[in-house]
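*Asks:* Listed below are the structures to be examined.
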Structure I
């Protein structure tokens, strides 16, 4: 997991994808990506819209048990629109024969929207949604 993040921090989607099995699956808020080609396409897309992306350990590190690993980390950067964002992420990973078979990535998309909204209407709508969520049920 650290090696995947290091590759992405170097902006190398090919190297990041090399840690995945050919038939791996990646699940994240943007969708489900099956196979190395789709996973590489996703990494390339992320690096394209976040040219200053940096993934860093949150201090907990990678926790491994058997063929499963969990990693809490921070994703931060500046988008092509100039929006700055920082969000805590958690990834769970299933390994087989030293390759990633399944990667699940979790983060708060609303937090990213709140940070990225720049225009008057964007700010207004996102602020209303965030305030509603903070009030709770």
Structure II
């Protein structure tokens, strides 16, 4: 009789045969977070740097989440990149320092990540700027 290991079924395994249990646990958590976003308008995020992840975990996570249609690069106190995943409502947000080293990485479950939203103070400041330009144009 064959041993269990000879059956050839590998669940939760990355490209090089490493286990990827954390990725699958994260994906189940994301499923619940999406349900909360959809039904209760509750946004949430996962700090990927706070979770032990193997190369296999990252590979599985990237493969399952996939690539969406939108990528934004923000330059403020270093580069930040916001990538939509193929799962609508799930955004991969990466922050770099001035040496291009990743300093923070999150999966955000939101219709639009906070980083891409205009804040009221910024809107107020630019509204005043626009009003000044319009007043000058009328003179």
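What follows is calculated from the coordinates using simple rules that are stated; it is not laboratory data. In this text the structure is predicted, and so the values were computed from the model without any measurement. Cβ atoms are built from the backbone, for glycine too; each structure is taken alone.
*Asks:* The value 3.3 for distance in nm of label points 7 Å out along Cα→Cβ at positions 74 and 98 was derived from one model only; which of I, II is it?
*Replies:* I
*Asks:* Further, regarding this structure: Quick one: Rg and Dmax of the Cα atoms in Å came out at 16.0, 51 when computed from one of I, II, so which one is it?
*Replies:* Source structure for this number: I.
*Asks:* The value 1.9 for distance in nm of label points 7 Å out along Cα→Cβ at positions 66 and 90 was derived from one model only; which of I, II is it?
*Replies:* Answer for the origin of the read-out: I.
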